[in-house]
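Only the coordinates and a few stated rules stand behind these numbers; no lab work does. Remember, it's a predicted structure, so these values are computed and weren't measured experimentally. Cβ atoms are built from the backbone, for glycine too; each structure is taken alone.
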Structure I
């Protein structure tokens, strides 16, 4: 389905991407923002992907990820004076249940566990200087290098910036 040209895909794919991938991100931010504003502190991490910057096989997915990145930039702008940091975080290939069911289709040599993303968020949350990153796109592997942690298997995933940026 992802390799099919957009004009041959069902319109429901667009709707699903925008509802699940974009609307849910917006709604979560809208509900979290007032709580964080009241605390004058907070971190919103939107999970996005390189497809927001470069075509990667599917128009609906790419547009959704580009919109998540724009949502990050715009919400960061509106929240910057309230102590709330907003970041887009790009993981590499994550070993989700779906990926593992189809593992023969993927090169898992540089893949990341779901916990790796959690470690990224925890590191960012613990950084008192994180607000300097607000509105930016960060790459999970680079966050790990900056904060000095590895994935649960002890591996250090490599950044895909050079290949996919």
Structure II
């Protein structure tokens, strides 16, 4: 069992700080769309990948195999990436830049979750891996990040 004492609280803190920042700087509808909708998108994506037997999380508590802290991590990382993108551009280009930034963050950090035993990729799908993380994880990050960043665009 991995030592999750620093990992889970810091992941949750990232999500809560991001949520607090959004609540102070965005219209309520944008905040709800991003964090509520983003958590649903992340939960469904994680649950599908887990149900397909491609990923297993080792830190709980979990619902349908999805640890609840993951929802804070997804929304927190994507929010920071999207807000950085909004400093440079707006609208749909910001969605694309934010998704690329969030996926890059995952590219640089996801392997540490594997190394530290927080999750295991259990697939045998063909294709490249980067530091033990399969290609489809990064495609998933790009897709989920773009979807989440799209949610508040109409009200910003």
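Here are the numbers for this structure:
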| item | result |
| --- | --- |
| Value -21000, calculated as helix-only ellipticity at 222 nm (-39500 (n - 2.57) for each DSSP H run of 4 or more, over all residues; to 500), assigned to which of I, II | II |
| Structure responsible for 26, 17, 14, with semi-axes √(5λ) of the Cα gyration tensor in Å calculated and labels I, II on offer | II |
| Origin of the derived value 5, 18, 23, 21, 12, 9, 7, 4, 1 (P(r) over Cα pairs in 5 Å bins from 0, in percent, for residues 102-141 alone; candidates I, II) | I |
| Ranking I, II by mean count of other Cβ atoms within 10 Å over residues 78-85, the structure that comes out highest | II |
| Of the structures I, II, the one that 32 was derived from, the read-out being relative contact order in percent (Cα under 8 Å, 6 or more apart) | II |
| Per distance in nm of label points 7 Å out along Cα→Cβ at positions 46 and 118, the highest-valued of structures I, II | I |
